[in-house]
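Q: Listed next: structures, encoded as structure tokens.
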Structure I
Amino acid sequence: MQEKISIIVPVYNVENYLERCVESILKQTYTNFELLLINDGSTDQSGDLCDQLVSKNENIKVFHLENAGVSNARNVGIQNSTGEWITFIDSDDFITPDYLETLISAVKSDISVGFSVARLHHVKNGQVTDLPEFSGQESIWSAEQTMKELLMTTRTSFFPVAKLFKKELIEDFKFSTDYHLAEDALFLTEVLLETKCKSVFIDKPIYYYDHREGSATTSVNSHVFDTIEVYKIIIPKVYQCFPQLKPELVNRESWSYITVYDKIIFTDSTEYQDEKTQLRKWIVSHTSQILSDPYFTSFRKIAILSLGISPWIYRQIVGLNK
């Protein structure tokens with residue numbers, strides 16, 4: 001008999017994307033699943049859409065909450081899930097028909113595996129392109145290798161999506177509600193460091209990650225600095241457990257400052273001028289470290305060199321890549 005999978009989908013003001021997401025879930029070749037829509041106090045028609053979808057499908061449940069953020073929504077989903085396995089899908093993304101089947105087939109290969117991981121296929125504003133080439137091969141990763149892969153983000157990411165977790169593995173953990181960005185990185189780090197579980201990676205893109213304007217990861221507000229603060233927590237925790245990952249941790253520290261700085265300089269807002277100055281100061285003071293980092297591209301290193309000369313030149317160079 002198929003084991004049950006709980007699909008947790010946080011919902012907040014996504015009336016233009018929710019039906020696309022749910023439709024892709026209902027087309028799954030693996031049929032023993034429940035879909036939990038967690039409406040996080042939406043102010044558009046998303047809540048009504050959730051109710052309509054529930055009325056038409058007996059394996060969909062909806063939970064209407066006061067707005068408290070995506071972490072709280074995911075936590076509520078975990079608490080109310082009844083499956084042996086849990087996967088997270090963002091409501092503005094969508095999946096291939098074999099998403100569930102691919103993930104659960106992979107975890108059956110080794111009973112010591114705590115979760116499976118598949119590749120993301122990045123799209124922008126819903127413009128779907130052909131899937132990149134993939135081998136379909138599976139690889140068992142130790143906890144340390146999994147941590148390394150999460151830090152490097154070349155084959156997977158710190159996003160909780162495109163992964164299938166044993167419920168018993170994560171049910172005692174919570175997504176932090178103290179942060180609005182990188183809280184998922186903190187969650188996955190805590191799970192890995194405390195459980196030391198293996199994972200299995202499937203070289204197959206089965207999740208469409210939609211980079212849309214206005215999403216939490218592209219918006220600039222006071223929460224943009226969460227990324228730096230979260231990695232200040234993650235880095236010493238990981239180093240204590242896996243000191244061999246120091247090069248990757250050094251890279252991730254630099255990356256956190258650079259990515260926040262880049263977000264701020266490409267917004268029209270006149271806010272955060274002091275923070276912008278402090279971020280530039282940190283990056284410039286770590287120029288040697290960044291230039292010797294094998295994980296940064298030559299393009300990025302040239303940009304960093306220019307930042308020491310002129311923030312305007314830096315913005316023009318980085319803008320070329322955008």
Structure II
Amino acid sequence: MKNFYSNGKLLITGEYAVLNGAKALTVPTKYGQESDIEEAPSGKIEWQSFNDKGEIWYSGTFGIKREEIKCTSENLNSEVTERLLQILRAANKMNPAILQASGYHVETRLNFDRNWGLGTSSTLINNIAQWFEIDAYKLLEKTFGGSGFDIAAAQHNSPLTYQIGQNERQVLKAHFDPDFKDEIFFVYLNRKQNSRQAIAHFRNQPQENMDVLIEKISNLTLQFIDCTEISEFEMLMEIHETLISKVIQLPKVKTDLFKDYSRKIKSLGGWGGDFIMATGGAEEKAYFRKKGYEIIISYEDMVL
């Protein structure tokens with residue numbers, strides 16, 4: 001049996017702008033996805049996906065014939081099946097030498113709610129890339145697309161700066177471990193953001209002055225890393241929110257949902273869903289609970 005594990009992710013700085021070459025700060029999470037692959041005599045790939053409660057949320061069967069992977073399950077027309085089939089076919093084309101056994105039994109297990117947006121897809125792609133012994137970034141390009149920061153987080157156990165150029169990507173370890181991390185926490189907004197839609201929205205915005213934005217966000221990323229005071233950190237959060245809000249022409253999450261919040265809030269990843277980063281303590285956490293946001297995770301419990 002082969003076993004693979006990939007970390008989930010949060011994008012602390014550089015949302016949207018990372019797509020155009022801005023230096024971003026990403027952190028791997030203590031949440032992730034595990035995959036077990038075992039050879040079987042079935043002549044098929046039998047797939048089962050388990051959620052964080054140990055329940056099967058997806059199952060499918062794929063046939064292997066003449067080096068081609070085909071769906072043979074009843075879930076033929078489901079979006080999950082189509083996506084999984086797309087990934088498996090792309091991986092198989094990149095390295096057709098891997099599927100040598102007559103069949104395989106695959107189990108995947110998440111240790112976080114799959115609606116949280118911590119990398120259900122990126123952790124899966126990275127695990128499949130490990131199985132097929134191929135480049136996970138290239139597999140991402142052939143399937144979901146995106147900047148690839150989530151693949152970097154999947155593969156590393158420390159905070160990273162991530163930047164893509166015309167011919168290469170730069171992934172560097174970042175010494176990001178704020179002394180004031182006990183005043184940072186993450187709140188789930190009770191709705192999942194579609195990454196592909198968020199990217200499409202950004203691409204549809206006017207792209208003039210993009211070089212200026214990239215430079216500003218890249219500088220902010222470095223300032224976030226070097227920051228030693230919570231007051232400075234909060235100022236950087238506000239500056240970052242203002243810059244991105246203007247570019248994507250969407251209101252800040254604090255303006256939209258939490259106008260009376262006493263401290264600072266920053267969106268993470270695609271705006272409008274998944275997690276936000278907030279500053280404060282017990283009183284501020286109580287504020288979100290009163291508004292119906294029950295999933296609140298401390299920095300210590302979230303970041304690997």
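Q: For relative contact order in percent (Cα under 8 Å, 6 or more apart), which of I, II scores largest?
A: Values: I: 16; II: 24.
Of structures I, II, the maximum of relative contact order in percent (Cα under 8 Å, 6 or more apart) occurs in II.
Q: Kindly point out which one of I, II the value -0.60, -0.73, -1.02 was derived from, the read-out being log10 I(q)/I(0) by the Debye sum over Cα atoms at q = 0.10, 0.11, 0.13 Å⁻¹.
A: Here the read-out was taken from I.
Q: With helix-only ellipticity at 222 nm (-39500 (n - 2.57) for each DSSP H run of 4 or more, over all residues; to 500) coming out at -10500, pick the structure among I, II it was computed from.
A: On the way: I: -13500; II: -10500.
It must be structure II, since only it matches.
Q: Here is a follow-up. Given 0.10 as the derived value for FRET efficiency 1/(1 + (r/R0)^6) of positions 44 and 172 (r between Cβ atoms, R0 = 30 Å, to 0.05), which of the supplied structures I, II does it correspond to? Walk me through the numbers before you get to the answer.
A: Numbers: I: 0.30; II: 0.10.
Of the structures listed, the value fits II.
Q: Now for a separate question. Taking percent of Cα pairs over 11 Å apart, for residues 60-99 alone as the quantity of interest, name the structure among I, II where it is greatest.
A: Values: I: 74; II: 60.
Max of percent of Cα pairs over 11 Å apart, for residues 60-99 alone: I.
Q: As an exercise: semi-axes √(5λ) of the Cα gyration tensor in Å, for residues 156-275 alone, calculated from one structure in I, II, equals 22, 21, 15. Which structure is it?
A: Working: I: 27, 19, 14; II: 22, 21, 15.
Answer for the origin of the read-out: II.
A short reminder: the numbers here are calculations on the coordinates, not readings from a lab. This is a predicted model, so every value here is computed, not measured. Cβ atoms are built from the backbone, for glycine too; each structure is taken alone.
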